[in-house]
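Take a look at these structures.
Please treat every number below as a calculation from the coordinates, not as lab data. Bear in mind that the values here come from a model prediction, so they are computed numbers and not experimental data. Cβ atoms are built from the backbone, for glycine too; each structure is taken alone.
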Structure P
């Protein structure tokens, strides 16, 4: 059907549309102004912040010391939450739940190391003389102490998510911290050092204010022997349990419902804002999936909430209030990000547009003490749309160093940039000072004056943040700029891991190819690993690309060079502790086809890992 519109009606329609557009624009402007005026980023731009000193001397936002004890166990604690149910916290980054059965104990989560589990076992022995007969893993992260909780693993039922064994095995045998792309695991491992503040001092203004993750300590993992499906019910030691596996937070989670106690055991409610994006990197964390995992718990209407990280919450009304506020903050962050996207905003605008209303702070568990909501919208945007934010001036951006050089020149030279930076610093506009100083730093990363100025700025940002992750990153770089610590660019896997799966790391080696050096090369190198039953793989170096060939015998191009070695020797080359030419001369590598010198030269087409220079911030000279 068509409508005829006369001239007057056209005029009225035009005026109406124009007025509607103006109203919409005004509304957007109002929303933006309101968001900007209430942004938590004001604390980094001269806004009021109450800085205090923690017991270990750390200079920190007072909100952290006030909120953290309310939501997490800072000291070793055993809390009885119901008859036959205890929550043990403070020995690890995770809590351990203990449920008493007919002739034994059920334990949910076991710590991250053998040492942590040994402390947990002593705490368990103080509440019951019954043996641990059932172990349940919430997820893969806190499954590493199980063996220390029992005398005979064969007498223990270990229950887990269908993917828990696979996930643990991958983390133990991979190239670094869990990553969407395993080849870059080593850089995520290095970022994890900053994430958890592992290089920060134990005491003093720059100390961390939360427990540290123990990396590299002995573990006692027991593989799950019973994989449960979503909704599955079991009776163990006379206790009825129901399991839920469908949703994820930071890992594949196993949520447990104990109907007799009206209790839920879970890894969805954390002590603080759910970390929807982690600065260290990793797989995208879907806010909707995380929220829906919480919905499962809410709909069970529990009276007790036993959490992997947060303090136990007891009382149906309190549990429901906490779960609802926690879920709603996730929904608010996600939906308002999408709203901002629909209003035409890109990542730079979204971080100022999506602000968590103060009423969410009425729930202690929503405190932004780990991750911070300001960092989440950009990650959601990247997942939904990708990097391009519709700002066409960014389509062909010049390199950061060149942009810095031109900006410094435009401002009037390096001294004027430093002067402007110091003025911003004196006004406590630290976020702006950080942007300014980066221009001078990129021109000369070894300039001691600029390094110190940048360190001073990052330190003040760190003191003001409530998030331990941001604090870790900011203070680690500040200390590295001052030459007080060395912050690694990558943390490579142990030699034993490379040697145990050498073919995997031949595959990973391909990303080190230098296209300039290899642009005229077309050669196939076959690796035969003598200690892996002569398992053979190959790399086809082809004009800037190194294609991994899992089955050289059936590949379309025959090997130009064949070398025979063991995994330990390949690990030495891969990790930069030995050179291929040296290993050939020493006969640790036997060349069974092709010229030895030519083969050795081909390995010069790849970047060589050098542990001595593996630092993100160039170290100051001694």
Structure Q
């Protein structure tokens, strides 16, 4: 078939063995590819109770069938592993830069890395040439130098995934970086690489990616590009990137320090910049303007924020979690709860102080070793009495958007709600819905939902009339014909939409996914692979994948208790219901959870029911949950 490279590559670092096997057609028939197939491979390979830093915890990478083609924004890569920050069977996604395209062109759809190398290594994948190389000279270096030295060694083009010192030292919020630019791995994916003594992966491919019906595929893509060219904000996005949506830097100043725009292969918009500062000199790739926004929230100047983000990225530290642990430590210090732990004074939010603490955390020096365990680890260390002073935390990770920092947004949309119910914890998996950082009139929702493949009967449940919503009067929805937004029910379909895009390899950022719709995904997939499918089949595969991911975490013991609102969202500043009419109380939050589970076909404990799993063809998962007693407990 077209679209697929046709192979799964397995590398055992312990045994120094390399194996290639064909990509099973039944597997892609059920899970499409990329993200979806990763979930199935992880379900089969990661046994319940496996320690995140054990050699038995494999790393699984995948690129979907549109990656490597000219489909707009089709560069995404995804990874799966047991994550050390919270022990979830978790995923990580990143803009593929050149890595995804090179990986597919080398002849592979998925990579499975098992075991642990005896000494630091890198993995080289150049077409059929797959080698485990000595990374002794790279160990101890940051993301920037590691990537640059591999490019010097092997030349370009080549895609590189690398970790910094935080990953080497098993910091539980260490990330990996793609081409030293895109972040891969909230939850500690970089530390999983470090636990395997795997410093980097370098790929180069020369084969290209074939599509089954080039004429049909090209026509579909040309029509998309034409619509994109007519999009009024396109020029502004080309010029200013994320400053178009988040105008927190003066544009004139930013244009002075920005030297050029860059983007992932196949992206027609671009959201990344090369930044250069003088005195002292700094040349730096940045993932997006959001990376520089977070330090500014803690009082840093524009230039200080850029320098801070650059250093954190080079160590491979999750910028949200970094500020989360510092804030938590200060709150505990002020209340005398960490006496004798080695923190002699309150942590200052000055650039020199932040850089020193980044070093201490990345190298696990002194109290930095405690902070390296993340907010979840600190909660376990300091006990339940410390929970009241923690930043908003879900599944051991700092919630990065909410009514109180780091990104303040007080309307409960799908991205905000998905931080709770996402099996891996806070992430932007359902940011593709209409609620993403914007309050839209509800009459705009129905066409958007249909574009996402939401069935008509579900549209009515997501946008109920007040009279049909038992608690509509409580929310102030009393006018005749007035509608509300049930964010619990909407989140189910936002997650499925994200999963469909991710499984094919398409970027879910708003400036890209706005040009896609479920029927178009099916047409592109059919033209690329030669396997004719409809929109319903694409969305059913996405639903199947998400349910299997939830089942995998249910067998680890995760359920409704882990989807709860953080205390900070109930006792401090609160979310408002999307229309802004009522604050979200604990009671309303629980009702949204009920509605989400019901829309998913899950039990009240948040576990996929046996009937739902069987309906999706996931008999093995249903039988395993039954054997583990999950349904009796429900």
Structure R
């Protein structure tokens, strides 16, 4: 796990050594164990290493092949690298890690090597003979890769702020991205909060040379249906167990201490239970506890820890200790986030305990229909045959409830959806700041289909999947990639902690997406996952009320964080795209206890202003 950066000159001029060092040093937190540089004519690489596998110097980067023609910088893990290595019998390996295997695979098979790689990754390879730069990103976008292009140079790095550190890229607000962030706390379509800086899409690779850049997709989440009898219910459960167990086992390969996040929910408990099955050692687990009992999941985590005999550590979070972590967490944000602070606090605690790698249970809800919107989508689809004929009735009812409160925004959006499909419903499911609040408080243009660009590209392909899988695909292409995984990466890497997510194994996902709804339907939370584990989980965990990993923001923002919030709300109210008086009115409603204004709606404005100030984006 590392940080990568590079600069390519289109006009064949040499890149200043000072520039690549500025960019690379900005991501020192991603890899404090070693650093390296490579410069050759119009290409320059920088690398920061967090040593996880093969801790010796021979695995430091940038790494060259034995001929000197190729040079690689790599961020991530290839979990099946031992299997790939057995197919590269003629290559003179000098190290025992996955980086050299990845380089040898590219030299041998070219871009098609990506189809063999099982893992999370973002990497760049320079071919000194062809004068060609190759970049790629993993299937789900677990690891980030940002870039900026002008007439003279192509810049890339693991983080946006690293690119800004070059001092050669304008720090200008991308206002369309800000509208998307406020609506969904994420920025999609390859855009970022900074104008001109883009994100390489997940599941794609890029080639850069004197002719410019070309992007090509090597993986699509809508894959060919696996050759399997999905009507065989017991066979399906057995296959899920096998795939998930293999995914966990692969992600436990490490030459440094390893542990796991444990919330006490089904997803993380399943990962811990499977870790205990395949490990010869006692598993290290960590959970966060709160003084506020309504938010505290630690008693459930203790049940799981006892069941699997883990070496368990509980972090009790008090308001005072949280406030001491808030500023470091906000400073760690490479891009603004509504709830990334959660991941930062746990990541810090795990890292401080001496653990360098942690497995996480994120992704279970998306795969096994754990969110309420899965059930809601099935309910809405009951009306798909009469959706268009009832247009006038739907719009009339939407007009009736339009002025009640901001919570009705989601229902209004659903009622006015032109079609009964996931591409038009999903934006409403994930909406945070309602269209009415966005219009009241900003001058930004509201885009109804923000969050559905990738879904719309799939067109009729989704019809090959069961309805519940439509929602899963929407989650993978939307919130999961652009918020959940992004937050986990930026917050864990800020503490030099590598996080691995077994539920994002592409073979597991491809299989589960084709399971019929009648088997996956959530009669109780994640029924299919639970039954596939053959009684592994304690019943207290299976049938407990779903809580989610949330901090008591609603209380903190009215008390301990009130002055902090007011200061930044006043700051953002002065910006030209904000209607200051209206935003302050919403803040007053929130403080008075008006339930029509949710804490997240306010907090997004606070975090946005802090991030803009911190990164001098104007």
Inset, instruction - Supply the structure label, taken from P, Q, R, corresponding to Cα Rg over 2.2 N^0.38 Å with the calculated value 1.11. - result: P
Legend entry - Structures P, Q, R, by FRET efficiency 1/(1 + (r/R0)^6) of positions 95 and 343 (r between Cβ atoms, R0 = 35 Å, to 0.05): label with the highest value: R
